[in-house]
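Nothing in this text is a laboratory measurement; each read-out follows from the coordinates by a stated rule. Bear in mind the structure is a predicted one, so any value in this text is a computation, not a measurement. Cβ atoms are built from the backbone, for glycine too; each structure is taken alone.
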Structure P
């Protein structure tokens, strides 16, 4: 197949979870020449080029890499079911946002079953860069996964063999990125009351560099749209900072902002806050 990345011929992967991020990964992996099987009980259709599995066991059978994008709350149950059906030598890659402690627990379960585990942190919003989003990987499966992914056109670096290292670094990044978003939102909200919204956005964008206007728009829209998930992520970040003995007044304030935005969306949506990974 012309233009197909190296390392894709004959490779089979499974994608568990077909929400926003999972659907993008499934579609783009298939587009890059991999054999992709996916499953999600809440999603009736799979992306083009992807084979639909009847369930987790069916999806992971024969897969060299299993990508889990089911959300932190379902991550453990999905891992346990997948481990019972995975082929020897397969890698379980958990791409869900969670704290280091949860990632270590998942890694221990995988180790007891004899499988390599990769704690994978996605370091950019998936809808923006799709599977070209940079990944940070740790765990027993980090080296092997990092050796595979560039051949599939996916940038990835290793954070070492200890699961939880990648998750921790992502949470540290979230302290900055979500804190920046909260600061921008607070400034723009106040500027709206002062009749100076466009002026302050121009000022902020100028400080953020050549793509500042795009970044400001993304921070404003994304924070409102994904407030529910981001509040949960920042609560994980606060717990991580606590474990480090680090102060977190900015993180506390960010959580307060996100909590108010999440409840505002719930009121608008009649109690159902729409949210998806980004």
Structure Q
């Protein structure tokens, strides 16, 4: 390998890698590869497993994509560039978790050796049961992360789940014993993705994903509720009202829905009043 490849920096992220010992072979790890590594910290504040996403130590197992932290993202990116027996030093920066110094970044350096790895089968080689099982795994992890407040990585998990579900095609050839689970999971994943997007006020995407969920399961109450909220934020009051009414037809005594209905009607009234005021200024009444 040319010396120019001994050191590289990620163009878009605070991540660098310097190869100490070149590896062998041509194949490199990919997402879901199980890697046996030695990972030791050299510089920086102590890296807890909750920050790193993985544990530090010798001959530990890391499955790429299972860390769910910014630091584990950096570890994964480096692993995907390594060959067996390669040793490198990686440097990366993480924001200080102390609220009083939010803008401060800490620099970390770790030594990592990839001893060996086992890569998963390609998606096209998996049977339907395997794809569905992996999709369920990512959905479950996504929900755990969402409940912990890790919205970014929760969304990533749901996106991975959807990827495996999309690979289960064509739908009309999925056996009956898997079809119901497949459709339910697909609807849930779309709705859960919308919940993540709502946290970041990405209202247009909330509408898109809720619509996908409702195309599979028209009575998906969460999807109707979230889409109504998104329409309300987008000031599409007619669509918001239609979704709230549809949801109330499913669950008439739902307090959250009645609260949303009240909010929707108030915003419609406020919008009408604003329109009337604007029209009166444009066309003032003339009295003789």
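A value of 139 was derived for volume of the Cα convex hull per residue in Å³; which structure in P, Q was it taken from? Structure P accounts for this read-out. Here distance in nm of label points 7 Å out along Cα→Cβ at positions 85 and 109 was derived from just one of the structures P, Q, and that gives 2.6; the source is Q.
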